[in-house]
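The structures come next, written out as structure tokens.
Derivation of every value follows stated rules applied to the coordinates shown; laboratory data play no part. In this text the structure is predicted, and so the values were computed from the model without any measurement. Cβ atoms are built from the backbone, for glycine too; each structure is taken alone.
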Structure 1
Amino acid sequence: MIAQASGPAASMQKRTAAIPALYDLDTRFRVMDTFPDYVQVLTLASPPIEAVGPPALTRDLARLANDEMAELVRRYPERFLGFAASLPMNDPDASLREADRAISELGALGVQIFTNVNGLPLDDPRFAPLFARMAELDRAMWVHPARGATMPDYPTEDRSKFELWWVFGWPYETAIFMSRLIFSGHLDRHPNLRILTHHAGGMVPHFSGRIGPGLDQLGARTPDEDRTAVAHALKRRPYDYYRMFYGDTALFGAEHALRCAIEFFGVDHILFGTDMPFDPEKGPMFIRETIANLDALDLSKEERAKIDERNARRVLGLRG
């Protein structure tokens, strides 16, 4: 039985239902065969599990998803090098237990979370044990943006128009998630956290001036009533914390954006990723365009090898 999403999750379910490579292995394998030596690490597509239903349901769905992804990795090791576990984040305690189970029993490479939990920010104290546990386990955390059309572009409207909720809303969501994690002190408490942001950190690389000299003035111009927002005393410049994150190359074939992300994060913090199969061709286009973008950049053989494979093996703990 397939759970039918409602509310914010319903729009994502509609967007994904017509993409065969998401659920048809033969279709996916045909796409993969187009690109020599191309393999994947599996993550569950949107909507977030916590958006599908109450905790009693999402706990079971997360367990089912992780069991199935582990089985795919076991059956097709030449195709799938591993997977990121999904979590029922609307039940923080259950999420912690499922992360432990998926990593220790199923061999998950880490966990995937989203930039908010049904509107709740990830710097909420309820989620602090998960970040602490992932730092203790020394496993990666994938972060995918979450935002729906029900979040309007203007406060005078009821909905976002023209799909701008994801075109611009998702990069914004990613930047806000990263910022709130920084200012809540998580990266001071857990400096070994390996957090992989989808779409190369969203807005962050492209606004390095604002997060550099701009945030260097944080507090100096802050109204008295907002000073609680800067209560945590950071040990470094805000700019330096942003560069502790990792980004992938999933930028929809925009070479200039990819160059910007690599310059910002550095070659060692960029992993190959494509957003496959969410392209107009439902599979091959974003892989092809991402490879072409990397080919067009002035990268050394060593730098290219890091982005194509070596960084993923190091950051995700892959053998080989």
Structure 2
Amino acid sequence: MASLEKKAEFGEQISKQAKISSVEAKTKNSFKDFLRRLFKNKGAIFGAAIVLLLVISAIFAPYIAPFEYDKMNLPNMLRPPCREHIFGTDEFGRDIFSRIVYGARISLQVGFVAVGLSLVIGTVLGALAGYYKGIIDYIITAITDIAWSFPTTLLAIAFIAALGPSLRNVMIAIALVSWSGYCRLVRGQFLSLREQEFVEAARLLGMSDLRIIFKHILPNSLAPIIVMATLEFPKAIVVEASLSFLGLGAQPPKPSWGSILSNGKALIGQAPWISFFPGLMIMIVVLGFNLFGDALRDVLDPRLKE
């Protein structure tokens, strides 16, 4: 009898390991299929390359930049692009290329923090509105509609005016004006999923509402949320650059692309390179994120799958 029990236990262990291996194999295959379909799109390759270069520039800025971003050299002021200063110098003799490379850190920081905060706020409120409906849905939807009706940059300027100009307040302001889009998206997803059979089964098993929301419904809503976050990232970069251009964002000597652009506007006729290169970087980065986000949407949207 003992030997039979041992054999049974051994058989169960083998069966469990086989199931785990099967799940892992399916996960690997689905991930490979996802990457294959994603990078079959040339726009995704181009966009991913731009995003990767931005991340590398931000991480390794001290090694890539040939000069300190705040190092002034007045004899070299307003030097046009040359071998030593490939993007030229500004009115204080600071190297434009070095300032743009360090500015990538600010753009990524604002993107990650602002998008992350707005995603969390919008997802939680949208989940509550879509799952519970009734008075909770009415209140959250009314607040969302009010926030949605204001222009993003204008509302961000109002928050900055109240909080004071700084990079931290810019990130908070962008998050506070961007959550409504996530809320509307997540609410719509929850309204369509809350009546599905797997949710009803979870309720019959006695699972709590929070467990149903975050373990069963939310994971099935992640695809459009990820796509929206990818497309909102460049929007946050543009809003930060706009606020810094107006003097409400990163304060000198921090090298925000918007502040570099603002410093060059008075010298556009004499030294156009000061404004040209940060403006070009903003355009390229926004293009890269949008191309990658569009390709990601095409892959994750089941209606667009082959």
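Just a few scattered comments:
- A value of 23 for relative contact order in percent (Cα under 8 Å, 6 or more apart), calculated from one of 1, 2, originates in structure 2.
- Calculated for structures 1, 2, FRET efficiency 1/(1 + (r/R0)^6) of positions 182 and 294 (r between Cβ atoms, R0 = 35 Å, to 0.05) is largest in 2.
- Structure responsible for 4, 19, 24, 20, 14, 10, 6, 2, 0, with P(r) over Cα pairs in 5 Å bins from 0, in percent, for residues 70-125 alone calculated and labels 1, 2 on offer: 1
- Value -11500, calculated as helix-only ellipticity at 222 nm (-39500 (n - 2.57) for each DSSP H run of 4 or more, over all residues; to 500), assigned to which of 1, 2: 1
- Label whose coordinates, when mean count of other Cβ atoms within 10 Å over residues 86-93 is calculated, return 19.4 (choices 1, 2): 2
- A value of 19.2, 59 for Rg and Dmax of the Cα atoms in Å, calculated from one of 1, 2, originates in structure 1.
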